[in-house]
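Where a number appears in this text, it was derived from the coordinates with a stated rule and is not lab data. It should be emphasised that the depicted structure is a prediction, and the values quoted were computed from it without experimental measurement. Cβ atoms are built from the backbone, for glycine too; each structure is taken alone.
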Structure 1
Amino acid sequence: MINSIGIKSKPDKEAAKIALKIGQYLVKKGLNVLIDCETGEFIKEERFKVTPLNKMNADLIIIVGGDGTILYTVRELPRPCPPILGINLGHVGFLAEFNANEVPDKLRNIIDGKFNLKNASLLSANMNGEKFPDALNEVFIASEPGKMTDISVYVNNAYVARVLSDGLIISTSTGSTAYALSAGGPIVTPDLDVILLVPVCPFKHTMLPMVISGNSRIILKLNKPNRRALVVIDGQYQRIINYGDILEVKKSDDRIPFIKIKDNFYDKVREKLLGGI
């Protein structure tokens, strides 16, 4: 049974206005509503409890915004992560379940328990044993501006390739429709337990996109002492990687449960990526 719902909105007036209406609707239905501190700066409603994201132990979390807002929020929420419902206000909104104009009808179904949960895999990354935040979409090793990365790639201790490129994307199935797709990777249905390795602008095809088992352990090392690169998690968290550092990426033990009202993956691909053809 759903008793409490957390709400996180993109930090702007439009998103906060929608979040306020959602919260007021939920309160009328007898539910406890929590909003995060950033959203609370835009919304002044005494019936909502302002709660930091990392302490938001609600029965489900509603995120109003684009994919970037969803990626940020799931990284900050406590583990195990509560079920996530995304409401799209962004350009693509591939991680969201529906758009803002569909809210009233869809919320009634969710409150009544008429939904399914689909668990999304995460990638766990660490450098020299120091753990980074998990990635829902991808771990990206980016070159310095105007430079080429020179990376050795190993999978399960087997040498794969020396990649000369603008960078290398290590993607989940969920992330296959994000940056990995732009770099020439395949679209992968989210139910497949796989990891994608997608080079960005590789020199002389030193590596082609690969799909490997989701249970694989990937090791990356820089080959040139005078070069460094940038590790980027889901386009947001960043760390420098230097020569001699060892970056390890594998599937995380955690999952992100997304609320699904219908299995609409192919509808999303057609409408959001293929122009509705």
Structure 2
Amino acid sequence: MAVLAGAIQGATEFIPVSSSAHLVILHDLLKFNLPDNLAFDAILHLGTFFALLIFFWREAFDLIKGFFSSLTDWNLKNDLNQRLAWLIIIGSVPAVIAGALLNDFIDANLHEGKSAVAISAFMLVAVALLFWLAEKYSKRTDEMKDMDWRKSLVCGLAQALALVPGVSRSGITIIAGMGQKLKRAEAAKFSFLLSMPVIFGAGFKSLMDVSSNQDIDLMILASGFLSALISGYLAVKFFLHYLDSHSLSTFAWYRVILAAALVFWLIL
């Protein structure tokens, strides 16, 4: 079960179909007994973080180097790595604030039971509609080098909405990026880089919250971590290649079909 949960977390964290909605489905519809402890939650987040880190290791190294160089030689206008590093920081602030204020409430009220399924279904459709609107009306002419702090903040505010099950962190930030004139693949790449601090922070916080006397099965943790890492890496590679020549419409239809299935289950 840990392997399946890790695979679903890794794949749906980056493909815009909502990882939280799929985990809700596993728990409430299929009655799968997922490992229910902070350690497992932390290890899945860290698995997806390392998937991004491995895939974008060059970009991550350049961003870290750019950040530290900005502390001694501030040159955001001419140094792209410095500018992108600070754009990622600015864009991460809304999700950090929203997570600190709302995460416990959302975990307690929106991740289990029929209400969680209903909210997931609604948000699956709502974001699918945003996919179609973005595809129809966004200009999609810019690259990441054209981003500024306002555009990054818009993407960051969108990322904060991903706390709600059914939204999709990657989906909502890609839409926001496309709304800021980014090309699809560029919007996805910025979305993934923007998610790295938040995913790592969520995993690290959960790890720090683990009680010293909590019953932890290291085999379950290891299998979940590896499964999330491998599936996450493959999902990122597939999705970026897919967006080079395809729209988001396929994922919008998937979300609508999944939402319809959830509604059908609710009314039974």
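Consider the structures 1, 2: one of them gives 25.8 for mean count of other Cβ atoms within 10 Å over residues 162-169 as calculated from the coordinates. Say which.
Source structure for this number: 2.
Given a value of -4500 for helix-only ellipticity at 222 nm (-39500 (n - 2.57) for each DSSP H run of 4 or more, over all residues; to 500), calculated from one of 1, 2, which structure does it belong to?
Going through each structure in turn, the value belongs to 1.
Out of 1, 2, which has the highest value for mean projected area of the Cα convex hull in nm²?
1
I have 39 for relative contact order in percent (Cα under 8 Å, 6 or more apart), calculated from one of the structures 1, 2. Which structure is it?
Corresponding structure: 2.
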